[in-house]
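Pasting the structures here.
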Structure 1
Amino acid sequence: MKNFGIFFNPNIENKEKIIDLLKQFHDKEGVKLYRFTEQDFMPEYFYEVNMFNGKHLDYILVFGGDGTILHATEYSIECKAPLLGINLGKLGFLSESNLAELKRSINDLCSGKFKIQHRMLLNVSIKRKNKIIYSGLVLNDAVIYRGEVSRLINIKYFCNKRFVMETRCDGIVIATPTGSTAYNLSAGGPIISPWMETVVVTPLNPHVLTVRPIVFSHKDVLTFQIKQTENSSVLQLDGRKSHNIKKGDEIIIKSADKKVDFIKLSNKTFFSILRKNFI
């Protein structure tokens, strides 16, 4: 018997249709389906679980786009269950399957016909007056930006306590290889193969044109000092969580000990997805 956690984008239009599709697998063919407590729109005939008592889950099926998968990563980490993205969005960089392939995907999981890909995470901390006031994980990126005020912010950053540069800009994107095809790419940063373990730092609209993106090793510890900013400056994590930052704050970023596991079913490559979406 395999235990599947089900995670939905609650805003998708056809979720009732998808739930009806899932119902045919529930308690059949060696499959148990679990809904997460936080997603209370799911039918009660599914078993219930939350992210802190879901260690028995074998897999988590995520229905939505890349944003939904980013949301589901914290469930994957807590439950120690790999993710399978069922793409209902547009790009689907993190998805491996779709609705038309759902039955075959579930059968492949039950019969062990899959591989696991490990994706690196970043640990992001905010240090204020020599005290860590926040620490969390990101899969895609951490973005320091000026907020709503139309003034540049002044950021000084270091690698392993060695000075790298100081720049006036709209902000900075600090991305993993997974996140290199998101905001980093839009800001002019490089695409990095998701199997590499690197961190790319890409300034947003720097005042000096010679300030360019830099790729660092996953072993490096990066520190960003906020030298001058308005009160509305923000640190945004994976496009979901936001924290206000002040002059004098330090943002400390390093590779996390934990990783997120993604299920690989098909012969689709990262490069075929790139060609489909960008060429």
Structure 2
Amino acid sequence: MNCTDEYSKKIDNLKSLIDNADAIVIGAGAGLSTAAGFTYSGQRFHENFHDFEAKYDFHDMYSGGFYPYVTPEEFWAYWSRYIFINRYSDPQKPVYNELFELVKDKNYFVITTNVDHCFQKAGFDKQRLFYTQGDYGLFQCSVPCHNKTYDNESVVKEMVSRQKDMKIPTELVPKCPVCGKPMTMNLRSDDRFVEDDGWHLACERYERFINENKNKKTLYLELGVGMNTPVIIKYPFWRLTAQNKNAHYVCINTDMAYVPNEIQDRSLCFSDDVALVARSIHA
């Protein structure tokens, strides 16, 4: 059997697992959004942050996000652009839409460490999504003095449109409506991350889905998940597959497609771009 035949057989097996599953749990990491075109360095970075790159000599969005800007006006000039292109702009490639077409008529749930909202943009049911690490589209108090988040779309777009010389107008700098301290992004980077009511409700729905389907023909479909936070998706998927003889595990990841020996006979691994595999399934 040549490589092409072997790959085609794996694709056919994946199609069969999706078609025959009683439940599908999708676990998505950064590799999925990278496959959709959300890259944080290279041309996409240069096009949107060339002025910051020239002034501060950093060469990717992550580095710019941690830079100690002197003024809040400059901080929010950078971050408003960052949020705008990664939250309010559409992906360049249709991988999320292709994924939705595969599962839209199935009993599915999504858990993701991504914060770019691409699942909802593609049509996934909000009640079947659990964003564990936050959302670029939400602000929270930086203290935080209270357990609430705030939609930021209108103010972020205004920051982008009105910034000049790498600074936003001072009146647009967001302040907490309760204590007056600076607002920040609702992203899990330290112990100040706000898990609001919506976060806890999504967590409860996810845990209920897992419990309801733990003994059924459940497919744990892991997409673009690395080893930065394996305790959120990867390790639980391995454990849940091992505990349920009717379950199967699929890992698609360009950099790390690996499965433990204990569940190897009920697993498929693709060391490929998620977008390539999605297109192959639809072919």
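FYI, it's all coordinate maths here, none of it is from the lab. Note that the coordinates shown come from a computational prediction; the quantities given were computed from them, not determined experimentally. Cβ atoms are built from the backbone, for glycine too; each structure is taken alone.
When FRET efficiency 1/(1 + (r/R0)^6) of positions 85 and 213 (r between Cβ atoms, R0 = 35 Å, to 0.05) is calculated for each of structures 1, 2, structure 1 gives the greatest result. Comparing volume of the Cα convex hull per residue in Å³, for residues 13-148 alone across structures 1, 2, the highest figure is found for 1.
Structures 1, 2 were shown, and FRET efficiency 1/(1 + (r/R0)^6) of positions 45 and 157 (r between Cβ atoms, R0 = 35 Å, to 0.05) at 0.95 was computed from 2.
Each of 1, 2 could give mean count of other Cβ atoms within 10 Å over residues 125-132, but the derived value 12.4 comes from 1. To which of 1, 2 does the computed value 111 (volume of the Cα convex hull per residue in Å³, for residues 77-164 alone) belong? Answer by label: 2. When helix-only ellipticity at 222 nm (-39500 (n - 2.57) for each DSSP H run of 4 or more, over all residues; to 500) is computed across structures 1, 2, the figure -12500 traces back to 2. One of 1, 2 was used to compute mean count of other Cβ atoms within 10 Å over residues 133-140, and the result was 21.9. Which label is that? It traces back to 2. Relative contact order in percent (Cα under 8 Å, 6 or more apart) computed as 18: which structure among 1, 2? Considering all the candidates, the number was obtained from 1.
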